[in-house]
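Structures incoming, each one as structure tokens.
What follows is calculated from the coordinates using simple rules that are stated; it is not laboratory data. Predicted model only: the values in this text are computed from it and were never measured. Cβ atoms are built from the backbone, for glycine too; each structure is taken alone.
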Structure P
Amino acid sequence: MYYVYILQSLKDSSYYKGITTNLETQLAKHNRGGQFYTAQKRPWEIICYFAFKDKHTAAEFERYIKSGSGFAFCKKHFLR
């Protein structure tokens, strides 16, 4: 499975969107400071995630939620 996820920083409430095959490992990596962008804003928590069988569909959805209209849709329906 491929997971498209949205994290929220507990430090400044900003969001990060990404794709992975292992949510727990990826969250731990973000919280250890293993990603450049997320290192300054940790700790992070998973707000929501979406599961896909194929990588292509997951990558398309990730691109969509990173767009302005896609993220507005997510904020309206899935985020606090």
Structure Q
Amino acid sequence: MANREPDLQQFSESDLACLQEAFDKYVNMSFGRLRDLTHRERAWNEAPTNGAMDYTLMIEEDAENRDALIQEIRESAAYLVM
């Protein structure tokens, strides 16, 4: 349980909508089911044992704005903990 309430002002309306959608989709899944889903992902499969995953592999190859997303993540990486 969190020690404090989240500061929802830090999130955009679309951020909150995406978080709610993810919560609704995964809230009732068991740990085993979630593990099975995540371990099918290319980023997980190609990562070294106990190593970092390549976040660029988390973005679909055919995503319309893939290059822009990768650039935005690179620019933000210094401020993120993943």
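State the single structure among P, Q that was used to calculate Rg and Dmax of the Cα atoms in Å, giving 15.2, 40. It would help to have the intermediate numbers written out before the result.
Details: P: 12.1, 33; Q: 15.2, 40.
So the calculation was done on Q.
Taking distance in nm of label points 7 Å out along Cα→Cβ at positions 7 and 31 as the criterion, which structure among P, Q has the greatest value? Walk me through the numbers before you get to the answer.
Numbers: P: 1.0; Q: 3.2.
With respect to distance in nm of label points 7 Å out along Cα→Cβ at positions 7 and 31, the highest-scoring structure among P, Q is Q.
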